[in-house]
Structure P
Amino acid sequence: MGKRYPNSCESSEKLSIHNIVPVNTIQVLCASDWIVIQQRKNGSEEFYRSFRTYKNGFGDLEGDFFIGLEKLHMLTKQRTHELYIQLRDFAGNIRYAHYDNFQIVSQNEDYVLRSLGKYRGNATDAMRKDEGHSIFTHDSDNCQNCANERAGGWWYSSRCGYNNFIGVPSHDAMDGLFCHGWDGYYSNLKVVQIKIRPKT
């Protein structure tokens, strides 16, 4: 009989890579009981990619990566998930945004970000603007060319949203990582880590 894997991350004190089985076996980066779904910390991975690549996922779990839209849908359709976005700026300040009901729908519905739920945190609730929108990439973009402007795929709202969590770490580039409304109009970021876990 083959090894049985859990259907989500189990408690762990440090970042570690595990196999889980939400439906099919997938390899994920666990941070305690959170599944890291996106990480941007060193600019080593190109996020300006096709819709197909965003669907399947890409990158290195120990560096920069995106888990993939299909995996996100499979994870969040099974049960309610929380979403946690951790941001670090170039001065080392850390802030977060937490949402209590994160859900991505299927490819048949364009992987719409259906729900975020209630917000709490000390960053901003600027991701709220993206709720209800489809994922847009450079080869599927009909949203003001946002995927080209921001150099990657996202659930872009009008004006391309108020954050860029898929750019490269940069002090001043508008295609770099930034968050709206932290300190000043836009705050440039060094690290973005986005993770989910089943709500208890």
Structure Q
Amino acid sequence: MIEKITRVISTDDVLRISELHKKNYPDGHLTKYFSKSFLSVYYSYFLHRGCTLVVDRNLDGEIDGFVLAGKNLADLIREFKKDFKLLIIKESLLNIRQALQSFLLKFKSLLTSSKSIDEAEFLILSIVSDDNTKGVGSRVISALISESAGQDLGLYVKVSNIKAINFYLRHGFSIKNYISGQFYMELSGIV
């Protein structure tokens, strides 16, 4: 069952989202290695700032997958990093190898000349589904596309994440740009 959640989320739901993130998020993303409690803070932060959360619940009411998207995500991410700088450092020190890899990628992107890109106003922060449940990712992305009808919808995906790239291409997204080891993909709004 698809459900849209805005602003208020139960503790059980945010913990389940954090659990799904840790279990199913692709390797190479620093957030995959964050603790469940910090991921709960992470997702709650964006939800309480107007982002849209679409979840798919199984017959028992448990979340099997979700997508979180919103406007002005670059600004929200900067604010999150500023507001939780000390916790991010702590979580990074607990996962030093992944943190160093992430830092080196960021540093490399500063050294390489990258042109500014025109992003969609509405961006996807993350989409995660339980690997054991078929069709969940398609259901949540389809619900988000319907929810955002008329708006362009964008996202970034690592070039090495072929499974995700193919998933988004199947759902109508196209590759618009390459920046810092990631493709920027976009779905034009349907009016």
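For structures P, Q, which has the highest computed value of distance in nm of label points 7 Å out along Cα→Cβ at positions 79 and 119? Spell out each step's value before the answer.
Values: P: 2.7; Q: 1.4.
Checked P, Q; max of distance in nm of label points 7 Å out along Cα→Cβ at positions 79 and 119 sits with P.
Figure out for me which of the structures P, Q the number 2.2 belongs to, where distance in nm of label points 7 Å out along Cα→Cβ at positions 135 and 167 was derived from the coordinates.
Clearly, the read-out refers to P.
Which one of P, Q has helix-only ellipticity at 222 nm (-39500 (n - 2.57) for each DSSP H run of 4 or more, over all residues; to 500), as calculated from the coordinates, equal to -2500?
Numbers: P: -2500; Q: -13500.
Computed on structure P.
No lab work stands behind these numbers, since they all come straight from the coordinates. None of the values given here were measured: they were computed from a predicted structure. Cβ atoms are built from the backbone, for glycine too; each structure is taken alone.
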